[in-house]
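Laboratory data are not the source of any read-out in this text; all were calculated from the coordinates shown. Not measured: the values here are computed from a predicted model. Cβ atoms are built from the backbone, for glycine too; each structure is taken alone.
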Structure I
Amino acid sequence: MRSLHHSCGGFALPAVGAVFLLLFVISFAGGVLADEPSPTEPTDLWERTSLFGDMAGLRTFLGKYGIAFSLSETSEVLGNAGGGVRRGAEYDGVTAMSLGVDMNRAFGWQGGNFFASALQLHGRNLTADNLYCIQTVSGIEAESATRLWELWFDQTFAGGKADVKIGQIGIDQEFIVSQGCCLFINAAMGWPVLPASDLYAGGPAFPLSSPAVRFRVQLDSSVTVLAGVFDDNPPGGPFDDDSQLRGAEASGTRFNMTTGALCIGEVQYAVNPPSPEEGGKTAGLPGMYKLGAWYDTAKFPDQRFNASGGLLAEGGSARMVRNNFSIYGIADQAVWREAGGKRMVCTFARFMGAPPDRNLIDWSLNAGVSATALLPGRCSDVLAIGCGWAHISGAAADFDRDTAFCQHFPYPVRGSEEFIELSYQCQVAPWWIIQPDLQYIINPGGGVPNPLNPSETIGNELVFGVRTIVNF
């Protein structure tokens, strides 16, 4: 997978760097502050919603003025026992801090909400060091940095049935999201491998974001429409620039506006949505179905032909093709629920497709099943098994064939990469999750040569480890 980091143009806003210090100081002092703090917050360590509790009433006091802070740490150790270019284990983690302000409670501004968040990324990346697979084995793998993530203002209308959000926004926080996919560690289960491979820098998705405007309209209790326009290239560099982040680019405070516009729309249909009259309960088995598409106005490199119209395998820079697009569909559906209990079985699937001439991945698929409260006395635990496919486009495969022909030596033709993941989220306490995980990656990179032994392709990879999430 291409690196997320590129040199860029755009403009810098040094004052935003002060947000990091503000979020860190307040989050360290206050931990997690609920949007609606309760005076009856449990004091027992294993029952409270955050590790630090109410901090002698600090969270409750600030919550009265519409101020909410959060601080969480996600850490994991993952290793490959087989396959890859080498074997080993590595640690990586991310500290996430956020500040939210309800403008009505704070200033009397009806329907307004302000939000800012920052990330501290640390550790090493197993995928880049050992695996060379397309579907990154962890969704928090990224270059070490302390950076601004999101910074936006949201205004609601029509009694909360519509709103407009503007600012620095992560597209993966609302678009192309499957609740079933979010149970896993593999990055492709969060932000799909197709846009992660085909968009500039992987798109404005974690840990990146872009200047954007997003619209939401809830037509009725079942139908919601989302639409947004994002800058398509967060760091702003060339499509294939894998240089490290530098300066304002590394801190997330250089906001590129020079490459192209990424337009996205999504229609969501809820089956048996929660009823306010029934205390948020559903009459039947709940489900969520989504249909969407994105369109990018920038130029993208052709996978087979160069700028002169010849074969890219013969040399030269890639021909640039204007525009790119994708369509997608998502289904999350509960198929069984225990009467009067919390046990539930859910299925999910997500498919995306894109044109093959300008994209490395022309279609991808995620699917799986999850079971909640499978074990007695563990009502919040979730067991999930899922899989993912990343199909190498026909044009990229033709480039491999051209390379073998032009250079007169055997060269593997890439086909597809698949993985299977088994994961278990153990809710130790409301503020603490421990998640053991097992992944098996088939045909890493779609069948790319092993850089340490080019006569062979990289072998199938067995990856296992554990993630822990603590909300302070």
Structure II
Amino acid sequence: MSSPLPTDAAGREPRSALERVLSLVSDVRAKEGTTATLLTLNVFALLTAYYLIKPVRDALIVSMPSGPEYKSYMGAVIAVLLVPAVALYSRVADRIPKHRLVIGVTTFFASNLVLFFAVSQVEVIERQLGLVFYAWVGVFNMMAVAQFWAFANDVYDEERGRRLFPVVGVGASLGAVTGAALASDLNDRFGSPYPLLLLSAFVLLACAFLTLLVYRRERERMQARPLPEVSQKDERSGAFALVLKHRYLLLIGLFSLIFTLVNSNGEYLMGRLARDAFARETSSDAELKQALGGFYSSFYFYVNLGGVLLQTFAVSRLVKYLGFGPSFYIFPVVALADALAIMFLPVFSVARWGKTAENAVDYSLNNTLRNMLWLPTSEAMKYKAKQAVDTFFVRLGDVTSGGLVWVGSNLVPLGATAFAGVNAGLVSVWLVLAVLIVRERKRLLG
């Protein structure tokens, strides 16, 4: 008769060296380290691929005649394109196994990048490529990231997801930093932004391979896990129909719209105060652009650094010791504090550091928790409704912010104090939605 496996003081199997290292971030238990690492590498590669092509996107559109103006309009164009894109994605999701869906769509996006590289070598086409590529990147980024987190929600149940999503989120934070750094260095080395498209395509193929590895490791567990009961009609519903039919999904959609609206408003307000502050200190347009460029470089550095530190050392501990609900309220409270601070003291330094804290919490804690929201949902909801919420509803928040900025700049001029007051009111709505979501989530979990 075989002897029993050794256990630790808590009665669990001992962890490997990898699992002990990962436990610096969260509670990783025996036999969980490899899959968590593969998923972390997957999202790391995905965000690296995106940030490799992001500067190519911006360079192409801004270099066009009237390019900066076109760029400001593209959010609405991308929102419109996402409607048929999500609908098509839902149809494909109904017909093939979900791991094949993820691998196939990722490979499709990689092939698109190879095609864009090929046509960029044709001068006549290259001059007109900016708008098309900008729109494509907007669709790719939102759909690919939503798809990854849908797959991660499919791999983990509620208990494991709550513990291991903070680990996976570290990959997203580090991927954004790595991709941006690589893009800057390689663009100088290549002397052209276009080879970055091929590198990004290669990285996306690595993502597809990592997805396959995770599925093969977790296939039996995924198939054996009981899923929430849903009707056959729900399983065949389109992405937007699912969101509209289910209170929990609709609340998440509205939450995504509002928090994106607040975030975009805050970005505009900070930029406005920064421009005014530096304009007083500079004497030419060239000096103003240089000053603003230096500010934004510093701003994104501190946001990314704060996001990585929070993701690595704080997120899992907040969820463990405070619980999901109280942790879910932290981000809107930070956003409310930011808005109120600007209302009472509308100066650049207040906006800068308030927005730094807000974005760092968004990229770490909020990103992890809003993906945890999908753990108690059905497979169809994870893959189809999540696409609608994380793409269209989020982009609609950006578009709504653009409309509000236009109204506040042209029809009913709003000062910084008034604009911050609008944001504070929106955060109040956001907090109500957060409370309703937490209650509905508890109901779903029984």
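Listing for the model above:
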quantity	calculated
Origin of the value 4.3, where distance in nm of label points 7 Å out along Cα→Cβ at positions 91 and 363 was derived from one of I, II	I
Structure (I, II) behind the derived value 16 of relative contact order in percent (Cα under 8 Å, 6 or more apart)	I
Mean projected area of the Cα convex hull in nm², for residues 51-258 alone derived as 13.2 - corresponding label from I, II	II
Read-out volume of the Cα convex hull per residue in Å³, computed value 166, structure in I, II	II
helix-only ellipticity at 222 nm (-39500 (n - 2.57) for each DSSP H run of 4 or more, over all residues; to 500) from the coordinates reads -3000; which among I, II	I
Entry that produces 0.65 once FRET efficiency 1/(1 + (r/R0)^6) of positions 139 and 163 (r between Cβ atoms, R0 = 30 Å, to 0.05) is calculated, selected from I, II	I
Distance in nm of label points 7 Å out along Cα→Cβ at positions 43 and 371 - structure with the largest value, from I, II	I
Which entry (I, II) yields the derived value 1.25 for Cα Rg over 2.2 N^0.38 Å, for residues 267-402 alone	II
